[in-house]
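Nothing in this text is a laboratory measurement; each read-out follows from the coordinates by a stated rule. Note that this is a predicted model, so its numbers are computed, not measured. Cβ atoms are built from the backbone, for glycine too; each structure is taken alone.
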Structure 1
Amino acid sequence: MADTYDFGLVGLGVMGRNFILNVADNGFTAYGNDLDQEKVNALIEEGGDPSKVNATTEVSDFVNALSTPRKIMLLVPAGKVVDIVIESLLPHLDKGDIIIDGGNSFFTDTDRREGYLQEKGINFFGAGVSGGAKGARKGPSIMPGGSREAYQYVKPIFEAVSAKYKGEPCVAYLGPKSAGNYVKMVHNGIEYGLMQLTSEIYDLLKKAGGLTNEELHQTYAAWNSGRLQSFLVEITSEIFAQKDDLGDGHLVDKILDKAKQKGTGKWTSQNAMDLGIPVPTIDIAVSMREISALKAERIKADELYGRPKPESVVKDTLVSLSEKALYFSFIMTYAQGMHQLADASKEYGYELQLGEIAKIWRAGCIIRAALLADITEAFQADGNLQNLLLSPSFVSKVQETVSAARELVSYGATNGIPLPGLSNALTYFDAYTSGRLPLNLIQAQRDYFGSHTYERLDQEGIFHTEWED
């Protein structure tokens with residue numbers, strides 16, 4: 001058994017076990033810790049060689065087995081559990097040791113923990129990890145933020161275990177404080193939006209086009225070979241091919257239409273409102289999960305109200321329009337998320353490089369997509385780009401596909417097929433690209449009933465009018 005191990009990890013659930021095995025596979029010795037003896041035994045058995053990867057239930061043994069400065073990653077549920085684990089580690093740590101929170105912690109919690117541990121001489125940073133259990137084992141996208149100096153000790157390990165895009169590691173130091181956790185939060189918000197859009201197009205193709213699961217499988221597979229190439233489109237194709245092992249038919253048709261959430265999408269939406277940044281596609285994706293939870297009420301309402309019978313459409317035409325509309329709405333969703341990151345960077349002092357963020361999302365993570373290569377180039381070409389829609393390289397992409405989005409939103413509204421994500425993506429585009437909006441009337445209304453004042457187009461200054469009753 002090795003006297004010391006290069007890397008420590010607390011939390012040996014599926015994600016933690018896979019991540020630590022990934023570390024060991026890449027030439028670093030790793031030591032795990034979990035209160036559950038069965039999880040400890042499972043890691044030791046799967047690891048094979050205890051000199052490379054080992055584990056214990058004892059915190060003191062765990063900490064003492066690590067080389068200094070100790071590099072300890074936590075992959076435990078966000079919230080109080082993180083604080084409990086930190087407190088259990090503190091009595092055994094030395095100044096200069098490093099704790100890494102690899103969970104989906106809310107960014108203000110990360111700032112609080114960093115300040116608390118800084119006073120004790122312990123380095124702390126949050127590192128978002130995306131890619132699910134398979135990504136943790138084979139190479140995730142990693143989003144670290146916090147102490148730049150402390151990160152240098154972890155950098156060789158993270159670069160080794162991360163996913164690679166054309167040989168480049170999908171990890172980079174993102175910025176101080178909670179930059180890593182914040183970027184992961186917005187990543188998850190974008191994920192919510194993309195998943196909602198993908199499901200809406202499926203609903204449209206099935207209800208309006210009558211596509212079978214086999215046809216849906218082939219359609220999404222074809223899309224994944226083109227400009228829509230992405231992890232979510234790829235797995236969606238595979239889902240349609242999955243047969244039900246507990247009965248006849250395809251599994252997707254047997255799954256209850258109630259989607260759950262862990263909060264990161266909601267946090268993205270709430271924080272965007274705090275910042276004053278519009279992210280309507282992400283907002284509606286969160287709301288649709290909440291509406292989906294009202295299953296019993298939805299069934300009752302379905303019985304009370306009539307629904308139009310969808311007008312017949314040419315199947316090939318619908319598939320072509322859907323591909324264009326999905327591509328358009330994907331662009332809108334990434335644009336909204338990147339806009340939020342840009343504003344948050346200024347507000348919280350993160351010093352984010354949006355091109356670098358898009359770059360490390362190109363492989364390993366849930367929102368990886370061919371489109372991210374273009375997004376990376378856009379932000380690298382203009383480091384001060386305010387919004388992806390202002391990049392000259394995206395104008396033609398949007399112009400080519402927006403008409404398809406208009407046609408499908410119109411069709412959905414007329415035929416009673418809900419397309420809220422696509423509708424919000426289109427509304428966002430139309431509003432953002434409008435030089436004149438009717439908010440002048442809202443300002444007049446506010447001044448009328450509340451003397452809130454207004455500005456004018458033709459004169460400088462703040463004005464108030466005594467409106468006639």
Structure 2
Amino acid sequence: MKTYDAAIVGAGMSGLAAGIRLAQYDRNVCILEKHSIFGGLNSFYRRNGRNYDVGLHAMTNYVPKGSRVGPLARVIRHLKISWDELGLVEQNGSSIAFPGVELNFTNDFERFETEIAEKFPAQIDGFRRMVAGLADYNQLGLGVSGGSAREYVSGFISDPRLVDMIFCPLLYYGGAREQDMEFGQFCVMFRSIFLEGFARPFDGVRHILFKLVKRFKSLGGEIRLNAGVKRFVHNERDEVDHIELENGEEIRAKNYLSSAGWPETMNLCGMGEKVSDKEIGKLGFVETISVLDKSPKKMGHDKTIVFFNDSERFSYRNPDSLVDLRSGVICAPSNFAYNKPFEENMIRITALANYDLWRKLSPEEYRRQKLLQYEKTLESAARFVPEFRSSVIDVDMFTPLTIRRFTGRERGAIYGAAEKRYDGLTPLRNLFICGADQGMVGIVGAMVSGLVVANTRVLNT
């Protein structure tokens with residue numbers, strides 16, 4: 001049985017960041033990944049000769065080169081990866097489109113303030129006071145403060161439509177709760193989207209993943225692909241003794257980190273009974289990917305991302321139907337400020353979906369509904385961007401079942417459970433949680449989670 005200083009389950013952003021951090025301090029680290037490619041919830045694949053990202057619309061938390069504050073600067077500093085290596089390019093500009101009003105924003109926060117001042121003049125003073133009261137990143141760490149973010153925002157903004165418009169991007173890009181999020185999580189998400197902003201490497205998420213894997217291996221780290229974990233074997237001292245892989249091999253380490261999710265990790269420990277219903281994520285999504293024969297800009301669409309809602313109030317809940325077509329996210333990956341033609345022209349659309357209803361479908365009905373819901377999703381989105389359906393030359397689509405199959409996430413819940421484990425602790429003394437269920441989402445957030453858990457639970461003990 002091979003022994004390591006640390007064994008990490010999951011080669012996603014948090015697992016790779018944790019592995020790099022530990023290897024920098026001469027820890028002998030092995031990362032175990034059940035699939036044949038790394039990335040987890042932010043991975044990539046190739047189909048019909050085309051490259052597709054999984055998860056990535058945009059990387060949030062963007063800051064310009066040379067910045068010393070914020071999560072991205074922290075990631076760059078702690079992982080010793082240069083800003084230039086990430087190859088980030090800013091968004092052209094995005095919007096939040098609701099009935100009768102649209103708020104445009106860029107990576108310059110003043111643009112968003114100006115939009116609110118023009119379209120909600122009675123609310124701008126309260127909005128500015130709300131922003132001034134946001135908790136600083138340095139106050140968040142492992143002790144994210146609770147409380148309802150909606151109550152906080154509504155204490156400054158009296159127009160419920162503006163409250164909904166502020167929450168729409170935040171929830172779609174990181175909301176594990178229905179309708180609301182904790183105040184600390186709100187601070188993180190608001191800063192990451194509005195005060196900092198969106199960026200993307202030209203080659204998509206695989207560009208970042210290859211840099212992380214290269215960095216980890218250069219430090220002597222080991223990545224094992226196709227190495228699914230069957231169970232964590234623990235002893236009477238409430239410690240993990242070793243990991244048993246699905247192929248029967250055993251791996252032993254002093255410390256273990258899991259980015260598989262809280263309920264998923266507890267199941268691997270044989271402690272599934274310790275997981276309450278509220279600790280299993282309820283929110284699933286579908287995403288359609290439409291490959292186009294021309295760029296969106298040539299069709300008159302130059303926005304990077306559009307968050308849309310067609311109703312008087314925004315509903316962010318597990319829907320009663322297969323897909324909730326009332327709201328969603330439309331992303332045009334080529335509409336970042338690239339200085340060369342994009343590799344493929346695409347429109348990606350994300351909407352809320354009901355895992356249980358998809359799971360009940362027969363294989364034949366599942367395939368039929370994917371085709372039907374693809375068409376309905378495009379029809380819904382076409383109300384908010386120029387008509388593009390006649391230019392579609394290839395399609396793909398994933399459902400909550402796809403996420404469940406390829407990531408192991410219960411119910412296909414990308415953002416995990418509503419109740420987070422901010423301290424990273426589990427009932428086993430040498431097993432720690434990192435990633436979405438530790439409380440940080442998105443590419444940069446996941447890497448911060450890996451760094452924080454590696455620092456506080458392994459290096460500082």
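Miscellaneous remarks
- Read-out distance in nm of label points 7 Å out along Cα→Cβ at positions 328 and 432, computed value 4.0, structure in 1, 2: 2
- Relative contact order in percent (Cα under 8 Å, 6 or more apart) - highest-scoring structure of 1, 2: 2
- Among 1, 2, structure where mean count of other Cβ atoms within 10 Å over residues 40-47 as derived comes to 19.4: 2
- Value 2.3, calculated as distance in nm of label points 7 Å out along Cα→Cβ at positions 72 and 384, assigned to which of 1, 2: 2
- Ranked by mean count of other Cβ atoms within 10 Å over residues 88-95, structures 1, 2 are led by 2, which has the greatest value.
- When volume of the Cα convex hull per residue in Å³ is calculated for each of the structures 1, 2, the largest result comes from 1.
- For -8500 (helix-only ellipticity at 222 nm (-39500 (n - 2.57) for each DSSP H run of 4 or more, over all residues; to 500), calculated) the corresponding structure among 1, 2: 2
- Largest in distance in nm of label points 7 Å out along Cα→Cβ at positions 224 and 248 among the labelled structures 1, 2 is structure 1.
- Highest-scoring label, criterion being mean count of other Cβ atoms within 10 Å over residues 312-319, among 1, 2: 2
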